[in-house]
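Have a look at these structures, which come just after this line.
Read the figures in this text as sums done on the coordinates, not as results from a lab. None of the values given here were measured: they were computed from a predicted structure. Cβ atoms are built from the backbone, for glycine too; each structure is taken alone.
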Structure P
Amino acid sequence: MEVQARYYAKEYDMKIAVARPNNVYGAGDGWDGEKSHVIPALTKRVLDGEDPVRVWGSGNQTRAFVHVLDVAQGFMDLTEKYAVADPVNVGHDRETTIGDLVRKICEISGKTPVLEFDTTKPEGAPRKSLSSEKLTRVSGFEPKMLLDKGLKEMVEWFRDNYDEATTGSCPELTIITPVYNEDDLIVPTIQEVKRHVGVPFEMLVVYDFDEDTTVPYVEQMMQSVPELKLVKNDIGPGVINAIRAGIDAARGEYIVMVNGDLSDDMHTINEMVAKADGGFDIVCGTRYSGDGKKLGGPFIQDLLSRVANRSFHMLTRFPTSDVTNSFKLYRAKYLKSIDIESSGGFEFSFELTVKGHSRGLKICEIPTVWKQRKGGESKFRLFAWLKNYLRWYTAGLANVWFGRKTK
């Protein structure tokens, strides 16, 4: 890359700065398995309560750690004052031993484990440090963050954001599943998600109260499905608040809503993600076009669903024939920016689709198969929620016919 940079600078008379940072650390640098840097790797071991904490090598090897804010400042100074295709170190030569490093992490964390230095393991180069003399000379740069202060910030961030810090990079997809006493019905749902979803994902099972009969089954599944997480809904009871809690906790670029009773078809999720990758903001699973099907369910519910969706589509020409189906994928930035007004139940899906259309979002649909739950009691309350569906039905009509925006 440096050779290429020098070529472009010479050939096209471009101003290019070439920086060489080393041993960078700071808040946001989480644990990522075997690819982890030494500070997050040691921090995780200490915070996890390992005792003894095993450290590769003798502990006498030295490193000069440079804080990410100093690196950023060095980059800016280079760009503004020395945009020349000439490599410049961004760092310092204040070295510390790995042994002293892990002791500092223990002290900051308030832990007192035994430290075991395993000399049978590789310890890398005896020394790694950089002189920033050239950078100081050409730009006036001086690193400011001392290791003790930077480590304290790093450990505190790691501890306060443990889940984020220990799961590597953010998943592409978040699956939100609100539950209410689903018992063991949740197990095949999780198994189907794990079997069929082909992109990096997290699955958030959101529950209202500790005694929910779904929780023990999820806890057991978490041992073999690392993508699985339990999220307690502290906002308030009900499916709408569970959805809100799931959205708040979601880390994926996309969010898909999945029922916890295996009624949704997990084969559809990969196609939904592909559509979103292609630029769509809302991808609707439809039971009423193409190969889509609705298998089972109460007759009256089925009849009203078909009539409502068919008439709404004919009157508005919305880009989906199944606006009421909760099985949809959304861009997370849209859901995190919206105020969900629904208060009853699953009409939130109708609301989010109408509001997305009002905002000019790109919407499409994919055929899917919905199946009646195999056990337990459905949480759907048709007549209790009918007026809520009618609200968004009329809001959608007003949006299309009269241009009334729904915020």
Structure Q
Amino acid sequence: MFGRGTDFICDNPKLLGNGGIHVVQTFFSKELSEEYQIMGRGARHGDRGSYKMILLDSDLEWVLGSTWKEKVSKIVGAELYKTINSARNILYESKCEAKNLGIEQRKRDHEDSKKFADALSTGDMKSIKAFLTEQNRGANIAIDHSRTVLLMDATGSMSNLLSAAKETVCTMFNRASTILKERGLPSDAFQMQFTVYRDYDCKEDGILQSSSWETRPQNLRTFMAGISASGGDDFEEAIEIGLWHAVQESETLESISQVILIADAPAKDRAAIKRDRKANGDESYWNRTKFKEPTHFTIELEKLKNKKIPVHAFYLVDDARDNFQRIAGETGGRCEQLNICSPGGAELLTNIVTEEVLRKAAGNQGDAAVELYRTKYVRRAFTT
């Protein structure tokens, strides 16, 4: 009933005589500082108290990842806390690194705002017009944009990826625009759409969410701020729904240029899809949704392949490797492991997305643009 930021004093002598307040924490804090504060609720102002943590194993998915069941079964006794605390620290460091990337971008935006304010005070009309033109620039309809769908798993184990995507999207756009300018190309020659998929237990509203198409990053960041990691009853997730969405986008007048898939679990087989649809409303429910027709990742992949739309597949855990290699291989896409939780994980995410955006947006200069990007931005520590 009491948590972080709540202070109270126990003035019951009988309770204090019996050992004081006993605190039971039933979730694993994302920050150690919060855990310490909750623990401290039991012994305020020098009083006696005690503390215990009781956890539901499935609640550890966010810290142990998509293979949490396997990991929990191998952890013995007192090693549990040591293991999950170590994993939490790694996640926290990775999240801080992603925020640092976002902060660097905001510093540049802040400096631009200060220069604009100075221009207003001095009457520098040239600088004022340049700033306002850039801030209010819309999509350039005179050029043929490359269009990239960034497709991400948003089930319970993916909070770190979602946070990193939110923090780095402005950096992705800024770097891509800079490289395009240096190659003598329009800086807004690309559009992106962020799309997340989950699993059938999230029903129609949660199994798929997508942003609008954007040539500027701010709206994508706002979209990601409203996305949280949730759902996912089993290991495999509904990749087929994400690919189905990509196919729908490819059938619009503007179509799409490519898909970048990032996840920590492979696609479902047909039996699992049938089972999960039945367990979560049955066909009587799904027939009333836009997902009324069951599909499979191979069906949607074939449609993208026929349109020569590559799917670049980046897997977070080894258990997804084979499936992701197949997805990328059949469409001519790139496939690599992405350790989003490692030091530099957010930088790795920024690099792989920006490189593939540039490869398409720069047209026949694509490979040269990627090489220029790597020379300018990729540190050797992040290439292995």
Structure R
Amino acid sequence: LYTTLAYFSRLLDKIGVEMQVVKAGEFKSAVEPYIQTEMSDANRKQLTDLQKDMWAVVRHAVSKSRSISEEQLDKYAEENTLFKSEEELLSYGLVDSLIYQQDMKAILAELTGEEDFQRISHKDMMNLPTNKKEYIKEKIAIVYAEGEINDGGSEGIVKSTFIKTIQEVEEDDNVRAVVLRVNSPGGSAFASEQIWHALTLLKEKKPVVVSMGDYAASGGYYISCMADSIFAQDNTVTGSIGIFGLVPCTNELTKKIGIDYDGVQTHHLSSSNTSMVVKGMTSEERALMQGVIHRGYNLFVSRCAEGRGMTCEDIRKIAEGRIWSGQQAMEIGLVDKIGDIQCAIVSAAQLANVSHYDIVTYPKTKDSLTQMIELLSGTDTDDVLLREVKRLKGLMQQSNLQARLPYDINIK
């Protein structure tokens, strides 16, 4: 595995933009790409630890599946199998046979015992009749929290829309328990707090169990910590309990392109929201902003302590913006068990004392087959540079106060 981060500070210097940073947490490294040219020691340590833990999960799974020792897999990894021939991969036991696509028909015929069979398309599968299900009154609701947590807009976990979904589930008497499926790197600290509050009200009426996907970090953990029980996967990225503020100063840029600002105000700090951007923070404004960050961080810590039955001091020892794998998070008390969403559903049903139930999902999603077809037929046209440019653009659309994972992780 490897992790590569892009750093933009030299680019920002060239165009005359300075990123003004305030944060709470030694490991809260989301701001680093905009003010540095390389990783801090703290970020390098947490990424190294996380990557080692994730590799251990991958190595164990491959070892079990392919009956190859973990020591041997480490040797293969050192050689980088990307550059090995197909014959070498076969000899290593990483694949079972070498065939052409046209050979698949003969293989399928052998497996099915049918020499002649009809192929069906994706469209044919979509039109298959479905069995009418028995009506079951009692429900377990799966509420999907996918994407960044936002104050507004239409993408990701939008505060007002998501809270309405929570209230809808809360008011449905047929829903006996809720599984909150979180797959989020976090986002707006304000929106995270509002969603947390709505979920605590839901929890007063029915059990809430969290199932973590790839991410449930920072704001994603904020909205998870109140649950009756938390399930994570071995390689879930979670934790990142910390908050940061990032305010761009465009003073040098506006000078370069010939824009000047002047104005009047009724009070000493009336223009702060604008002046911090166009002129830069004064020491007084920075101190005020740091106060906001610390209050937000202390609130985040207290929410985690309350939800996990720990002291604030205990949470602070494992917070500081540090990220953890699912396995590590279980060992330090941030999650309860390692398990998939099915484990979370079973747990929710047990807490609600129901054995015969149906599953309903919120918000309403496309059926799994449709999603699979869209995934298979889609193409990823974004290159690395385009993704990073979009990320920079997104900074201007975010609220200043963020509880977010420092980066987007893709395992390759």
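Where is Cα Rg over 2.2 N^0.38 Å, for residues 10-57 alone largest, in which of P, Q, R?
Details: P: 1.85; Q: 1.24; R: 1.43.
Largest one: structure P.
Of the structures labelled P, Q, R, which one yields 0.10 when FRET efficiency 1/(1 + (r/R0)^6) of positions 154 and 274 (r between Cβ atoms, R0 = 25 Å, to 0.05) is computed from its coordinates?
Details: P: 0.10; Q: 0.65; R: 0.40.
Checking each candidate, the match is P.
Computing distance in nm of label points 7 Å out along Cα→Cβ at positions 50 and 258 for each of P, Q, R, which one ends up highest? Present the calculation step by step, with values, prior to reporting the outcome.
On the way: P: 3.1; Q: 5.9; R: 4.5.
Max of distance in nm of label points 7 Å out along Cα→Cβ at positions 50 and 258: Q.
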